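Down below are the structures I want you to see.
Readers should treat all values here as calculations from the given coordinates under stated rules, not as data from a laboratory. Quick caveat: nothing in here was measured; it's all calculated off a predicted structure. Cβ atoms are built from the backbone, for glycine too; each structure is taken alone.
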Structure I
Amino acid sequence: MQSSWLSAVLAVASLFSSFVFTGDKIELKDKKQSPQDLQLAGDLPGLPPGSVRFISYEQLSRLPQVDFKVTDDFNFHGPMEIGGVSLDEILKALNIPDKGTLIAADCDDEYEAHYTDDYRHAHRPILVLRLNGKPPAQFPRTRDDGTYGPYLISHASFTPRYHILAHAEEPQIPNGLVELRFLKQDVVLDAIRPHGSFSENSPEMQGYQIAQQNCFRCHNEGDYGGHKAGRSWRALARIAQASSKSFEAYTKDPQSQDETAQMPGNPEYDDATLHALTAYFKTFAPLATGSAAK
């Protein structure tokens, strides 16, 4: 009898230890129990650094929901009814501060989108739970044999806030999303800030702003940024330093330099935009010593 009672107590204790309760809104699990469980990592309140937790589709569905008809998301080949929860609501439910938090959205192909606090305030990105009423994992992509799931991010609509040379602000709309990381924004952006001292309107700083939005999705600097391309920030710096011409040609039209390249081109980038990106990446090259007056 005593052995049975002890076993029951231990079983209940084990069950409760697998959850973290966040207020009265959501509960997080420390083990993945379904393919639709979304992984959460980074700076999670009340947990040690490096902790990982999981939230279920059902728990996400309990948060305040929004629904829109989207017509300008190029993931879709036509209008799409989407429903889901804003990234800001997820922050609120987890008791993570909005200001100073960058959300990195990691995908199953190692692509990583980034949502700064100012981007979220301007564009209100949505973690999509429904596409025409179906979970993303059940909705086939039209361009290949995959699905959009388990999650993706979209917007009700998107209007660029700025242009830097020939680069217009781009929507961050990853699909195949498997993890959200909550990071200190200043730490992440400082990791890719140009090495040296440059004026705000210098090519190096213009390149920094472009690279932060574009290159950072597939190329990493340490623990931050995507790994889809398999080339780090320092590898790009070495290429830019060794041959500016080759670096710029590849950035504009990758397939013209390597027919097997999978990177999308940037045909709209003019010489000034390409020069700015090159100047920026050169600041990360070995022995680079940048200054505003160089």
Structure II
Amino acid sequence: FTGGLGFYLGVEAIGACLVPTGSGMTERQIMLMQDFGSTALFCTPTYALTIAEKADQMGVDLRKLPLRVGSFGAEPWTVEMRKEIEERMGITAHEAYGLTEMMGPGVGFSCEAYRLHLNEDHVYPEIVDPSTLEPVPLGEKGELVFTALQRRAMPLLRYRTRDITSLRRVECECGRTLVVMDKILGRSDDMLIISGVNVFPSQVESIIMEFEEMEPLYQIRVFKKGHLDGMKVEAEAKPEVYAQGKQALEDLGRRISARIHGVIGINAPVEIVPQGTIARSEGKAKRVIDERNK
């Protein structure tokens, strides 16, 4: 896992103390944060929320720990999820972008203004149409392509990342002039086509997080409906919402389903499932369960 090694070497280079715990054993992770007085956290955003949930169960207020900042990556995450992490952990949450084939972490990081800048002294980024592979103008969405500028042993030319995003040149408040990469919508190889409509899991997450009653815990089930593909969303609500009863949960599911239809244009039933139904992730979260070939 180049992400862990990359962060390890970076932290070591600045002379800071690193606690290389790996993933899993969440209760132990929280105890180590307390014992060592950790000030920074590196992991996936979904695992950060798993830590926050476990801390609540243990009666530990993460906001009272020395923890000040987090750097999260390895999977797409929304602005709403970032705000949730910051609120529950009492930290500033930054995004780290990287890929094993290029240089691991360090391809891009978000700044104080929450814009993700790509390190153009190491990589040359382009956005191409994933179907034609032709370049698209700045600001238009497409597949992110990199050419390595510093690699020696294994140079890569126009490497396709499969990540769908866009690039912009803006005057950023942080003062940096490096190109800005917008939030990743998803991957060109995990895009779902439902009733002729392109659907990215991150779009569904953004809609779910518009509802303050919801947790960022969900799964999309794709199935065959006759000759067509269908989609269903299972999601968890915040603990206090369940006390309102079955009817309230069903109404909430219908409201989210209506919002999905209004934004994306597909009919997708939403079921509010019991707490603990959605598997907690220690790495990249599994958002889509494809049942079409079963």
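Miscellaneous remarks
- Comparison of I, II by distance in nm of label points 7 Å out along Cα→Cβ at positions 105 and 137 - largest value held by: II
- semi-axes √(5λ) of the Cα gyration tensor in Å from the coordinates reads 31, 28, 16; which among I, II: II
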